[in-house]
Every structure is written in structure tokens, then in C-alpha cells.
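Derivation of every value follows stated rules applied to the coordinates shown; laboratory data play no part. Treat the numbers as computed from the prediction; the structure is a model and nothing was measured. Cβ atoms are built from the backbone, for glycine too; each structure is taken alone.
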Structure I
Amino acid sequence: MRFFLIFKIIGLLIILFSFTIWIPYILSLIYSDHIEKIFSMTFFISFFIGLLLWLPTRKIKSNIHTREGFMIVVLFWIVLGSIGSLPFIFYEKLNISITDAFFESFSGLTTTGSTTLIYLDLFPKSILFYRQMLQWLGGIGIVILFLVISPFLGINGMGLYKVEIASLFKNSKIMPRIHDIAKSLLYIYCFLTILCTLLFWIFGMSFFDAISHSLSTISIGGFSTHDSNIGYFNNQSINIITSLFLILSSCNYTLHFIFFKKRNIFTYWNDIEFKIFFYINFMVFIIFFLVLYLNQNNDFLLKFTNKVLFQIFFTESTAGFSIVNLSTYPSYCSMLLLLSACIGGCSGSMGGGIKVIRFILLYKQFSREIKRIIHPNALYNVNVGNIIFSTKALDTVWAFFFAYFLLFFLGILSLIFTGIDAFSSCAAIISSLNNLGLGLGVVVDNFKYINNTAKWILILMMIFGRLEIFTLLVILSPTFWKTCIINKK
């Protein structure tokens, strides 16, 4: 394990992050909210830390191996999440604890969207924008930006790419060079952000709200500049635009690249995973509607049916936006929304959750086992489209499900141990592990009033969810460190 190379990369990433702090600093000057000092302090501290890590190692030029990629990604999220909390700590009028500041920062960078802040409408615009910016950078920005510039630094970033762009198709390159892959993904990410901003602005948002919400929409984050979230605007056009871009960000980004290359809209519908994702959303809507109808909740149907479909897209994509408070829905429906978020978006997307492709593979393997029982001597492959999945790939899916549900139950038990009731604990773990942001019970409005120990547990769950569990588990595995020691010898 070449720790000096790891320190160099982490240092560069922190330096890169520090320069983004100038954006809310400039906004603070424009809107005259007189808090530019907290951003300048954050810049100098983060820049100094990055420089301290980079300067002694700046002459090292080498490829990043996969093991080092794991270390870089995990350390990156931990270090950057910690540094990202500084503006919340420095801004005294927030009146929040250090735990709450860390919670807000990690929730933003992991695109979870849970918050401990209230009265957002009264906050300075610069601090509100900073929260939104954290989500955008956490979605794809910082690591992809580094992969774009890495060739000019004498670094081959393939090891980092394999770990960060987590999906079952992570080894299938869409372009010949890692630099081109990263650049194309970044262009698409920025293009969708700009387009989303313009549409929000055209259909009724202020320009500040438009760009702020586009950052959290494209990253599938869920933070808003208002306590009422998307419901603040009470605008059907904005609901439609938000849903549309959440769907685009929930599909595999490879599809966007193919679409821009071939100019064929059927690129998306021809993808089985995206098609199943769309069907799942529609099925949840039908179940939601039938439950309300069978319970003869006609008043609710008349009042909220036009919003239910949007809320399902907001939740299923793991964005965590809300039009109305989840507690407004019947308990069965609100729990259905949370559980559907466990499925999440497609592989290679900005979405959280287990990912649709894993459920498809699980179903395919289940079907194969039924056929084997009927025809023991027959040979059956598990394939999705034209791709045949090996036994190793299927074993990985089963291992992921085991790890996911083990963390899920351990997380619930840990929160109950801290004094939170079982229902709220379940909702909070679903929210954090799937990077969703919405909750029920004591966390239905926000996460401010739960105890600090519970918040740190949820921060850990957010990181597990953002890194798709295995990345962090690999680092925590004794085998990983034994291998590093053997290779060193």
C-alpha cells in the first residue's frame, strides 16, 4: 500500500474542493449577507490541509491500483465530509452542535438529503447554496473532475474509477480511455444541470432557487432552500420537471452517452433495467391508488392523486424531495414509499438503494432454480438482455443482499439501543442506508431532535450507502490489510 500516493490524491482532491468554496463566498458578497468570512476561513483551512498532504508527495507519479483506489475513495468521503462541516460550525447563528454540522455535511456529500436545520427560508442564500453545492459535488463532481485532470498529473486513475463508479457494469468501458470516460460523464452531468436550471427558471422559480434545486435534482440529493421543500412552489410544471430529471439521473449514465452519440430516444426504453425501473414506479402508484380507493379515502384521493405520482418518482429515485409531509399519507402508503426506495435507481446512476439490476438478477436466479427443480439436467443461463452473468457475479449479488440486510438490522437495533422507538429507527435506517433523506416517526420532519449517538450511526449508514457497502467493508476487512502487508514484504 503506497500511502504517499494516497496522501497525494487526497490532498489534490481537498485542494480542488477548497476552490469551490469561492462560489458561496461570492454569493455572500452579492447578496450582502455578511457571512463571507466563514467561507474564506473554510477555504484557507481546507487549502492548507490539502497542501500539507500534497506538497511532500507532489513528485510521486504512478498508477493507482485497485486497493489504493478503495483507500482513496473511503478516505476522501470521510475527510471531505469532515471539512465540509466547517461553514456550519463557523456560522454561529445556526446554533447547531458539531454533531449536527457533521451530519449536515455528510448528508449533503452522500446525496442523502436528511437535515437537522429548520427555518431554511430565513437562512442567508450563500449558506443555502453551499448545502446544495455539497450534494452536486457528492453526486459525481469531485472524483470525476479529478479523473479528468489526472493524466496531466502523471496519474492513471483506473483503480479509482473502478471503485468510485460503482455498478455491476463498472468494468465495461464506454470509451477507450479513462480520461475520456470521466470527461464525457462530467459533460453530461453539467449539461443536465444547466438544462434543469433553465427549465426551473422558465416555469416559475427564481434564478437562485432554479440553480439550487437543479444541483440537488441532478445529484438526486433532496436538499431544498425552503422548509416546505418542492411543495413550497405549489407548481405542477415544476413537479413535472423535477420528476423528469430525477428519472434521467436515475438511469445508467452510459445510456446518456449512447443517446448523445446515436441521437436515438429508444436508447433508454431498450434498456431492460431502465424499463423495469419505470414499471416499478408505475406499480407502486397503482398499489398506492388502490389502497386509498379500497379504504374509501375519497377526500384524500381528490386532493392528492395529482401529487402521488410525483411523490413516488421523488421517493423511488431516492431523491427525498417532498410535496407534502409523508405523515399526511395513510401509514401503509407512506411505508410503501419508504420501502420502494430500497430498490433505488439503476446501476451507474446517481441514485441510492440496492439498484434495480440486482433485483432483476435475483428474480432471474430464482426463476432458474425453479426450472432446475423441474428439469435437473438442463443448463440455464442468467442473462439480462445480451449479457450473460457468471456464477461469480451472481454470488456477488447474494453477498450484497446479505451485507445490506445485516447492516439494516444492526442499524435498527443500534438506534433502538440509543432510545429511539422501533418504527422511527426503521424509517431512519431506510433513509440513511439508501441515501433517501425522508423519514417517518420522530424523523418525519427532520433529524434535529434525535440524540447525537443516533446521528453518528446514521452518518456511518450514509457512507455505507453512498459507497454501496462493499467499498467500506473491504477497508474494514482484516484480509485487506493482511494482503497489503504481504505485498509490502
Structure II
Amino acid sequence: MLNLLKFYIDGEWVAPEQPDCIDVINPANEEIVARIASGSPADLNKAVAAARRAQAGFAATTKEERLALLKRVLAVYTAQRERIGDLITLEMGAPGMFARNVQAGTGISHLNKMIEVLDAYEFESLKGTTMRRREAIGVVGLITPWNWPINQIVCKVLPALAAGCTMVLKPSELAPLSAVAFAEVLDEAGVPPGVFNLVNGTGETIGQAMAAHPDIDMISLTGSTRAGVAVSEAAARTIKRVSLELGGKAPNILLPDVDLDEAVSRGTLACMRNAGQSCSAPTRMLVPVHEKERVAAIAGTAASALRVGDPLHEATEIGPVISKRQYERIQELIRSGIEEGATLVAGGAGMPEGITRGYFVRPTVFADVQPWMRIAREEIFGPVLSILSYEDEDDAVRIANDTVYGLTAYVQSGDRERARRVARRLRAGSVLINYAPVDLNGPFGGYKQSGNGREYGEFGLEEFLEVKGMVGYEAA
């Protein structure tokens, strides 16, 4: 049974200081499925104090001890994966198979990768007369979103554990159920008291208090650019490290030599995956101007074939978006695309046919999109694809880089070397060539307003480490 009305602090499930609750809404039917305790600054103070007490002891553990801990977490998490996947379906509407195998499955993938990284990592190395040492930064505050709830939790918790940090996690109040289940996994795996703490609540209350807290040494946030600005401002007074993974508006450049049928179909599905609620989704498809009508037809067919509906049905490919507020914002942006003159190829405003409740959005494709339009510039976070056309390769790169974001970009070409040349010109933290699968040892993070810092693998581990130089050794 989930401890939804308590917080996990100092190895125990404890009642909140004030009896305040938040409703958890199932976005597929708009019904309340749970209530969670909503924390106050007093609850956060207790969690931070527990993490601070545990910090010196946990930082002093050996790499081998932390490896053994991660392996225990892996064993317990693997046994709980399907349950966690079902909770993700309930809290944020991801279709069942996708939630269990992909959403929850990322937890196993990241655990295996972090175990591999930690096993090989050298925390000390001699250069000249200086021993260069990397050690835990201290107490860290972790703020995670609702769209990939477990993925973003493990991307922060696992490297923090591997580094020897203690932590306080504030998951999204919209999708907190899987986070509570993950806390139970860590408890069963024997994470020492105070090393991991969880306090539920709103960003305005708990998130802001975490960012400003003088006993938190680092904040790691995944969320909107607006949230990143607020956290950065609150953190500035204590000069703590701030690591941000924020929004995106990823371009997907289809060069003239691609197989259009495959490239367009795959790009459309990648945009719509997770109901479009991925900051790295390829939402801007850039195509040669002489192929724009053909591209629009292929994309429209692919989007129209997607099965939208109850995430509990096995045939469902697209579930609801997270909330009424998000649904209404997506509808507003779809209407803006029509009003600003883009050509609606598939989908459009309103709910899919036959659906009368829940926050379901019609998979939507716009063609003839101009770079100045809202649907080309704003992060929609829904299943909406914008098709833009370019004159030549230089024009494609210019359009791709004409955004305040820089998280992810995509390039498709029949000539891999040409694709790599284009990839080097793109201002984004990650560039996926020919729909390459994600590499969990590669850096994930953004340029510009998509944030700073990196996650995944060794890059993620080093976000939680300080660098110390100990001078006075004999030169190597």
C-alpha cells in the first residue's frame, strides 16, 4: 500500500506538520484516484536536516559499498517494475504496455548503466603534483516533472547515490504515485536513513523553499523554462549549484536524400509518442520545399492512423495529456495555428471522435508552417507536429537554430557523413542521427533556454561531484 499521506524522512514514513492534501486526477477519466499529503516548509526542514545528518557518513562510504546498494535497488525495482508502470498509467495516462515497458522500463536501464559507470569510475587521479579528487557535493534537492516521472527521478537519484550525496526529492504533484512507490523500493533495498528523503507538495511551496534553503548544496530541476528561472533566482542567494533540464522545440531536418516515406512516418510517430509530452520530441519537421506536399500527405496519414483512447486498452497508442490546464493550452495553440494561416492536415481542435471525457487531444499535423508562428516557436507539449520547408541545407540549419531552445535536434540523411556535418552545426545538447536510439552514457541536456548541466551516465554522475585539487604529491 502506498504511503500517500506521509513523507519519507530519515528512513521512516512520517505524518506532515500540517494536514493539507492534493488530489491526484486520472487524466483518462477526470476522476480523483488518490490524495497525497502536501508539504510545508517545516516538512522540508525536517527532510533537509535528516539529509544533512546523514551526509558525512554516506559520503565516506566506499565505491564498492555504493555499488552494492545500487545492485540491491536494481533487484527490488525489477520486481516492482510492472506495478510502477501501472501507477504511471493511472497518474499520467500513458498506455499500459508503454508505461510498463518504456516508462517504468527506463528505471532498469538507468540502474544498469549507473552500476556500469560507477564500477569503472576513478574518483582520484594524479596529474603532475596535484591529486585531482572528485567527491560528493553534499545535500541535493531534486525536483522532477510528471511527463516521464520515473525516468527523471532515477536520472537524478541514481547518480546522487553513486556520488555519495544525500538528497530530498520533490516529485510533481500531478504524478506522485510512482515516486512514492520508488521511495518504497529504496527503503526495501536498504538505503541508509537520511540518505533519501521524499516530500510531496507544490513547486511554489516546496520547490521554491528547496531552491532557497541554505543547507541544500545543489538543486537539480527538470521542468519548464519558467520554473528554471524561478529556481535559479531563489538559489542565487546561497550560491548553490543549479542544474536545469528545461523545455525544447526540437527540429527534425529531413535532407533531400532520405527515404521520405520512412523518415516522415517515423518522425511523426516520434513527435506523437507519450502524447507529445516529451521535451525532446521532434516537433518541427524541416523538409525540402519541393517535397512539402508529399511530406504533408505522409505525415497526415501516419497521425490519423494512431489509436487514441483508454490507456488500459491494449490497442491504445496515445493516451490523454496530463491535465485540463494542459489540454486547454494545447487547444489554444492548435487554434492559433489555424488562425495564423498554417494548413491543417490532420487532427485539429476538440476531442477525438467518440471520446467525451478525459484530456484527450487529436493527433494533429500542420503544414505550411512559418517560423514566426506560435506553433513553430512555443513548446506545445502535446501531439502536434509542425512541418516547415527550407530552400537548401544552410536554410535548414538557420531555421533549426532559430529558437530560444536547444535541447535536442534530429537529422535524417541517406549519407551518414552528411548528416554528421549538419549535426555539428546545430545548437542543441543532443543530436540524433537517422533516429538513432538514445545512448544512456551520452550527455543529455540543453543549450540556451533548455537549461544547463547534463544527465545520463558519467555526465550525470559528475553533476553531483565537486572537484578538489590536493597539491603536494610527487609528479607522476
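Couple of notes before you dig in:
- Of the structures I, II, the one that 6.2 was derived from, the read-out being distance in nm of label points 7 Å out along Cα→Cβ at positions 17 and 289: II
- Which entry (I, II) yields the derived value -12000 for helix-only ellipticity at 222 nm (-39500 (n - 2.57) for each DSSP H run of 4 or more, over all residues; to 500): II
- Parent structure of the calculated result 16.5, given that mean count of other Cβ atoms within 10 Å over residues 281-288 is the read-out and I, II the choices: I
- A value of -0.20, -0.34, -0.72, -1.22 for log10 I(q)/I(0) by the Debye sum over Cα atoms at q = 0.07, 0.09, 0.13, 0.17 Å⁻¹, for residues 33-248 alone, calculated from one of I, II, originates in structure II.
- Distance in nm of label points 7 Å out along Cα→Cβ at positions 185 and 425 - structure with the largest value, from I, II: II
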